[in-house]
Structure 1
Amino acid sequence: MKTLFCICILLVATGLYSQQFIKDTSFSTSNFVPLSFHIVDSSLVYGHDWDGFFNETFVYKRNYSGIWTRLSTLGIDGRTINVWGVDSSKLWLASQTKLYYTSNSGANWEDRLTVPSGGYINGLMFSEENPNIGYFLCDPPSNSGHRAIIYFTRDAGESWDTVSIYIGPNHLGLQDAGCIANNDFVYFGLTGNLWPNLTFLPRMIYTTNGGNNWSIITIPATELNVLKTSFKSTGKTGLISLYSDSSKIYKTTNSGENWTKMATFANGTVNLEWVGNSDIWYANFDTIVYKTSNGGMNWTKFLGTEEYDTFYDIKFKRSGNRYIGYFMVFNLKSLKYEIIRYSDTITTTNISNISSVIPSGYELKQNYPNPFNPETNIEFSLPKNGNIELLIYNNLGKEIYKISEYKQAGKYNFKFKAENLSSGVYFYRLITENFSSTKRMLFIK
C-alpha cells in the first residue's frame with residue numbers, strides 16, 4: 001500500500017503553476033462580521049459585510065482600476081447574507097428575509113422579494129453557465145410542516161417561482177452551502193441535529209434535471225452539518241465539507257449515491273472552492289488554507305502565517321488557463337479584516353494537440369506501442385468542445401492517474417509514462433459528456 005501511495009503522489013501532478021499574492025491595501029475594515037465575495041470577472045469583484053452592533057450593511061465593489069469603494073445601502077433592512085454581482089452596475093443582495101436589487105451601483109435598491117414569516121434565506125446564487133437561472137433555499141416558514149422552500153428564476157430574477165420539500169423537524173439550510181454545478185445539477189447543504197438520544201445525519205437537497213424534481217440525500221457520516229457543497233460543472237463529481245466536533249471532506253462521483261472520505265482535520269469550519277475545469281479545490285480551516293490538485297486525494301498547506309488569525313471567505317474564478325482568488329482574513333497585527341488577492345496560471349503539459357481539423361466523431365485509439373516500456377501514446381478525437389476526463393486504472397480497478405480538462409474540438413495525444421509502476425495490465429478510459437470508451441494496455445519492464 002505504501003508503494004502504491006507513493007506512485008499516486010508522483011502521477012497526480014497535471015500542470016505547472018505560476019502564482020502571485022497581492023494584499024489589497026485599498027480595503028480594510030474592523031466590522032464584526034467578515035466579508036463574503038462574488039467574483040464577476042478578473043477585475044470586477046463585489047463583497048458584503050454586516051455590522052451586528054449597529055445593524056448596518058456594507059457593500060463594496062472592486063472596480064477595474066483595482067480600488068475598493070463602498071456603495072450606498074440606504075433602504076437595506078436586516079442582517080444580510082450574501083451579494084451577487086451581475087455587471088459593473090447591477091447586483092443582488094440577500095438578507096435573511098428579503099432579496100434586494102440595484103441597477104445603478106446602489107444609488108437605489110429595489111425590494112424584490114420577501115419570504116414568509118419564520119423563513120430564512122440561506123444565500124442567493126445564479127448559474128455561471130446561464131446567468132438567467134438562479135436559486136436560493138428558504139428554511140421552513142412558521143406552520144409549514146417542516147417544508148423548506150426552494151425559490152428559482154429563469155429570467156434573471158424578474159420573476160421567482162417556488163417548490164416546497166419536506167426536510168424534517170431537525171434540519172435547516174446553511175448560509176452559502178448551495179452549489180449550481182450546471183443548468184441541471186443543483187445542490188443545497190443542510191444541518192443535521194442531535195435530538196434526545198437520536199442523531200439526524202447530514203443531508204443535501206438536490207436536483208439532476210434543472211429543478212423539475214428534487215430529492216434528499218443522506219450522507220453516511222457522523223458529522224452533523226454540510227457546511228459547503230462544491231461540484232464540478234459535469235454535475236456528478238463534487239466535494240462537500242462536514243463539521244461537528246471535527247472537519248471532514250467527502251467526495252462523490254455519482255451525484256451523492258456513494259461517498260468517500262477524503263480528508264480529516266482536527267477542528268475549524270470548512271469553506272470549499274473549486275477552480276473550474278480542473279481537479280483543484282481549496283479549503284480553509286480557520287488559520288490555514290489547504291489545496292488539492294488531484295480531486296481531493298491529497299491536501300497540502302497552501303497559505304497560513306502567524307500574522308493571520310482566521311481565514312473566512314475564499315472565492316475563485318477561472319478564465320482560460322488563468323484563475324484568480326480572493327481571501328478574507330483577520331490580521332492580528334492591525335486587528336482588521338483584510339483581503340488577499342491571488343492569481344495563478346495552469347499550463348497543462350500532458351496532452352498535446354496533433355490536429356485542429358474537426359473529426360467526424362469521438363474516438364479513443366489503441367495505445368502505441370503496446371506492450372510498452374516505459375512510455376506509450378494514447379490518441380483520441382473530439383468532434384466538439386467540452387470537458388474531458390482521461391483516467392488510468394490498474395488491474396484491480398484502482399484509479400492511478402486522472403486528467404480533467406476543457407478541450408477544443410480536434411485530435412490529441414497523451415504521452416503516458418509508467419517508469420514508476422509495476423509491470424502488468426492497465427486500462428485507460430476517456431469520458432466526455434456524450435462518449436465513454438475504455439481500452440487495455442500492457443506495461444512490461
Structure 2
Amino acid sequence: MGITENTLQKLRMANLGLKILLVTVVCSSLLIAVEFLGLKTIYQPEVFLPIHTNIEFFCVFVALSTFTVTWYSYLNNCSYYSYFIGLGLLAVGFIDLFHFYSYEGMPHIFTRACANKATLYHLLGRLIMAVTFLVSVLLYKKKTCFIGRFRCYMLAVTLTIVGFVFTIVTWNPDLYPVMFIKGQGLTQPKVLTEYFIIAILLAAVFGYLRLYKKHMDGYLQFIIITLIILVFSELCFTSYQSLYDTVNLLGHLFRFASYVLIYVAIFLNNVKRPYLELVSAREELARANTVLEEKVRERTRDLQEANEKLTWAASHDSLTGAINRMEFSNRFKKLVENPREQAVHCVVAIDFDSFKKINDTYGHAVGDECLKTFVRAAREVLRPADSVARFGGDEFMLLLPNTPREGARVAGEKLRSHLVKIADPPFTTSMGIAEWPKDGRKEKELLNRADKALYLAKEKGKNRVE
C-alpha cells in the first residue's frame with residue numbers, strides 16, 4: 001500500500017520540525033552557555049578584530065555573490081522572488097561593508113570609526129535583511145519578466161538607498177540616537193530595534209512555514225533554518241556589554257552560519273535546480289528522441305513494406321502470384337536488349353484445356369485453385385531465372401532465358417507431367433513455343449508466333465507442347 005500525499009506531507013513537516021528543534025536547541029545551548037555559565041569573555045582588539053574582519057568579509061562576499069547569481073539567473077528563470085532577495089542582499093552587503101570599516105579599532109575612512117556608527121550600520125543592515133525576507137514570502141513562485149530596463153532601474157533604486165544610508169550615517173551623526181555607550185553597553189533604542197528586527201524575522205519564519213506546508217519545496221527548509229539562526233544572532237546583539245566580548249562574537253558566528261545557508265539556498269534554487277531540471281529535460285528529450293526514432297523506424301518499415309506490396313501488386317497477379325503482362329514485357333525487354341553472344345530465348349504460351357468446364361462443374365473457387373496450382377507447379381519445375389506470367393483468365397506465358405526450342409519443349413513436358421500428379425481436380429494444358437530471335441525479334445511478333453503454336457496444339461488434340 002503506497003504512502004498517501006497527506007501522509008507524505010505530514011512526514012515532511014515532521015522532518016522540518018525536527019531540524020528546527022535541533023537548530024533551536026544548539027543555538028540556545030550556545031547562547032545560554034556564554035551568557036549564564038560564565039563563558040563570557042572580553043577579547044583584546046587584536047584578537048577580536050581579525051575574526052570580525054574575516055566574518056564580515058565573508059558575509060559581504062556571500063551577499064554580493066548571491067546578488068550576482070540572481071542577476072544572471074533571472075534572465076533564464078524570470079524569478080522575481082529570487083531577484084528581490086538578491087537586491088536586498090546587495091544592499092545588506094554594502095551596508096555590512098560600511099559597518100566593517102566603521103568598527104572601533106579600524107582605520108578612519110571619511111569620518112572617525114566608532115562603535116555607535118558601526119552599530120547603526122549593523123542595525124540598518126539587519127533591518128533591511130529582515131524586511132527583505134518578510135516581503136519575499138509574498139513573492140514566492142511569482143515570475144515576472146521585466147520589460148526593457150526595468151530590472152536595471154530596480155538595481156539603481158537599491159544602490160540609491162544604499163547611498164542614502166551611507167550619507168546619513170557617515171556625515172549626519174546627530175540625526176540618529178546613540179546606540180552604544182562605551183563602558184556601559186547597549187542603549188534602549190538599540191535593544192528595542194533588535195527586538196523589532198527579531199519580530200520581523202519570526203513573522204518571516206511563520207510565512208515560510210506556510211509556504212513549505214503548501215509547496216513542500218526543500219529549498220524553503222534552508223531559508224527557514226537561516227531565519228531561525230538569524231533570530232539567535234539578533235538575540236546575541238541585544239545583550240553584549242563590550243564590542244569585543246564573547247556574546248558579540250557568538251552573534252557574528254551565527255551570522256556566518258546563516259550566510260552559508262543563504263548562499264546554499266540561493267545556489268540550489270537558481271543554479272543547481274535549473275541545472276538538474278535541464279539534465280532531467282535532456283534525459284527526457286533523449287528518451288522521447290529514442291521513442292521517436294523507434295516510431296520513425298517502425299513507420300519506415302511500414303512504408304517499405306507498403307511500397308514493396310504496392311510494387312509487387314503493380315507487377316504481379318493478385319490471385320496466383322504470377323507476374324502480370326506489364327512485368328513480363330519489362331523482363332523480356334531487359335533480356336533481349338543485352339543478349340549474350342549466340343544466346344536464344346523462348347516464350348511458351350499456355351492455355352488450360354476446357355477451363356470453362358471446370359468452372360461450370362466445380363465452381364469458380366475451384367477454378368481459381370486450379371490456376372494457383374498451375375503457377376505453383378510451374379515454379380516447382382522451372383528454373384529460378386524463368387518467369388511465369390498470367391496474361392488473363394486461364395492464359396499464361398513462360399519466359400525462358402538462354403533456352404533453345406528443344407529445351408523449352410523439355411520444360412513444357414516436365415510441367416505437363418507434374419500437373420498430372422498434383423492437379424485436383426485433374427486438368428490439362430496446351431502449350432505453344434516461340435524462339436527468339438528465330439521466330440521474331442520483337443515481343444509482339446514472338447507472342448503471336450507462340451499463340452499460333454498453341455492453337456496448333458489445341459487442333460492436334462490438346463494436352464501437348466508444340
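Structural remarks
- Among 1, 2, which structure scores highest (criterion: distance in nm of label points 7 Å out along Cα→Cβ at positions 160 and 312): 2
- Parent structure of the calculated result 24.1, 93, given that Rg and Dmax of the Cα atoms in Å, for residues 96-303 alone is the read-out and 1, 2 the choices: 2
- Test item: mean count of other Cβ atoms within 10 Å over residues 120-127 calculated as 21.4, pick one of 1, 2: 1
- Comparison of 1, 2 by distance in nm of label points 7 Å out along Cα→Cβ at positions 168 and 264 - largest value held by: 2
- At a computed 1.60 (Rg/Rh (Cα atoms, Kirkwood Rh)), which of 1, 2: 2
- Read-out helix-only ellipticity at 222 nm (-39500 (n - 2.57) for each DSSP H run of 4 or more, over all residues; to 500), computed value -500, structure in 1, 2: 1
- Structure with the greatest value (metric distance in nm of label points 7 Å out along Cα→Cβ at positions 48 and 296, set 1, 2): 2
Only the coordinates and a few stated rules stand behind these numbers; no lab work does. Computed from a predicted model, the values in this text were never measured in an experiment. Cβ atoms are built from the backbone, for glycine too; each structure is taken alone.
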